[in-house]
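Following are the structures in question.
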Structure I
Amino acid sequence: MGVDLRNLAEDPDFYLLPPEEGERIADERFCLLIASERRRADVCRLRLSEEPRLLEGAVEEILDRVRGITTVVWNVGSSAQPADLPARLRALGLREPDPPLDAVAAAMILTEEPVSVDDVEVRRIETFDDHLIGLEILLAADTWSAEARAGKRARAEKTFELQRRRGDLQWLACLDGTPVAWAAAERASPGLFLAGGATLPEARGHGCYRALVRARWDEAVRLGLPGLAVQAQYASSAPILRGLGFVEAATIHTLQS
């Protein structure tokens, strides 16, 4: 159980349901997830050969499959092979990721009940109006480019419908009745994966993040799942998650091609 949850935290795209109208290609060497309309691709669970020719051949195969896709993100976890894979990928032309992605993130898991937060109201997002509120909280709280913001707003209705069909979950946290924080989660057999979260800058320090973690823990319990998994930024959410009982399962090096 613990091993499966750690694997989910390190390589979630291998375990989560692929997006509708998207494609997942996985073998013993890599997992490649291509989003609908080929808007983005994510590479993870890399198990490549030490032999340079075979390693370069696998990388070239991935690059051929994602040709024409603007955003291609490579997540290289602690279990990736060979051990110096991040350096080898950089030597082959991969680069540091664009904001809001961090170059290094922590894969973390929680298997013990977190604290409750009494002063924050949390509600499940069930309507498109609430989805839009959550989207604006997300876009206000991170370093999104103007182009990325416009794209997410333009796709908001389709994204909401696809998420509903997949069974993805979202929540809002409110202070004095006003939504100020948003969070999402996706189900997988090893556990519940925390698929994003954001708090408006002026509302930070009031326990909204902790309340949204607790809401997702309660959902995992309801679903009979063993715990929570997440990838967290070291400078922001990782310290908060450690304080809630999360432990680090792996380190993720993020690159783009």
Structure II
Amino acid sequence: MRLSIVIPSFNQGAFIAETLDCLFDQQDVAPDELEVIVMDGGSTDQSVEIIKSRADRLAYWVSEPDGGQTDALIKGFNRATGDIFGWLCSDDLLEPRTVREVLDFFAGHPDTEFVFGDTTWIDRDGEIIKRRKEIPFSWFIWAYGYNYLPQPSTFWRRGLYERVGGLRAEFDCAMDADLWGRFAQESPPVHVRKFWSRARMYPEQKNQALRAQSDIEDRRLRIELGYPLDRPLFRSAMYVLARSTRVAWRAVTGCYT
């Protein structure tokens, strides 16, 4: 079994070396069990030099103009040969045993197609901000609250990705939530309480810098999934109820400890 990780990147020279090295340094993983694909959008900083210096450990890499992050991911997954897929933004990290644990989980759970773990928020310098323990998947909380599946800690089988038609290029910020929603309609995700990633949080990070666009896309995809979020009062009431339910569930299950 092989895990394919696609890394979309553009001018992330400050972080991409650490991101690549966290994959190359995975513990107890044979070379044929991990495939790393880098899709760089034509960076003008030191990114290309960093990628070239590690090219012998990459299954594929390219640096050329693209249509943005989602376009890069689509192209990367089209090249992927693994049984399991995931992506890692070029400023995020996987924990040292994540690949081994993900592969072992899927091998031991042949009927599971979609899984997510927990994540640790880190700052620009890699210092821990918060360790985020999650709850199992709930359609109600996910649809009316927010997408709480941490993208770098989420993995899925190739067949599921192909059945739903993969990523949709029209989503630039909420492409992960759109994909998770369509996945969950086919195969609800399983939560594994293990810390599988470190997600970097800083002002220039995409979903913080483009928060308004992300919210618009997020609302659109939920309406397409059949949730009536086009009614403001209903949307507000459901949001409060979903967030309250999430807080209570997290408290009861020890997510705040």
Structure III
Amino acid sequence: MTHTLKAKATAIQESIGNGTFEGVALELLDPFRYIQHNPNVSSGRAAILALHDQLPVDTTRARVVRAFEDGDYGFVHVDYVLGVPVIAFDVHHFRDGRSIEHWDNLQETAASPNRSGRTMIDGETAITDRDRTADNKLLIVRYVEDVLVRGKLDACETYFEGKQLIQHNPHLEDGTDALLACLNEGRRMDAQRGTRYVALHKVLGEGNFVLAICEGFVDGVHCAMYDLYRIQKEKIVEHWDVIEAIPSVTERKNFNGKF
């Protein structure tokens, strides 16, 4: 079996689509400590095994496009077919070689590329600059807190090279202008359009890639936002995201919290 945490996270998620999930889950998901943070799934290993049994075998697919690890965490960027095409981030917390905790965020795959011709999953995959992991994570913490949460949009120029940005959000286009317009709209009083960030919950990274797990509102809907950034020479150069509405308390199947 695989040894690195990102390889283990990859094995868990890809097994969903290749017919080996039950065996991999029994080996890599802790039977006693596995905590589920997907609010649409009951907690525990048994619940995820039962859910997998309901997926249509012939049409279920899972392809990990990017895989990373940070400390005790392995996390992956996945291209799924789960009844419908879906892009997701899956994060596993490992102890003693097994996953004891899982978070994810899923969004239905856009039917077509964005205005710059980019999909939600294509783009750079190579991990570089592992010696700069801590610095790059700190850069993203500052960016998220300054620009996204506090709304200091004028500070955006600190984090990008001019207006350059390779954008994979299906509703935006390359460059920072479209991003800033969306953020500005989201910060208006009682905004029902645009994106507004309210909290940064977790930051994970490996080398030139950093994943920020955030909470906020998109078009007035309470959401979890998973943003993956690629950094080059201390500037953000590429961005992918997955946005998912957070169900109300009465609709949740566990109470472990989305974050």
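None of the figures in this text is laboratory data; all of them are computed from the coordinates on show. Quick caveat: nothing in here was measured; it's all calculated off a predicted structure. Cβ atoms are built from the backbone, for glycine too; each structure is taken alone.
Among candidates I, II, III, the computation of relative contact order in percent (Cα under 8 Å, 6 or more apart) that gave 29 used structure I.
Consider the structures I, II, III: one of them gives 2.0 for distance in nm of label points 7 Å out along Cα→Cβ at positions 162 and 234 as calculated from the coordinates. Say which. Corresponding structure: III. One of I, II, III was used to calculate FRET efficiency 1/(1 + (r/R0)^6) of positions 98 and 178 (r between Cβ atoms, R0 = 30 Å, to 0.05), giving 0.80; which? Answer for the origin of the read-out: II.
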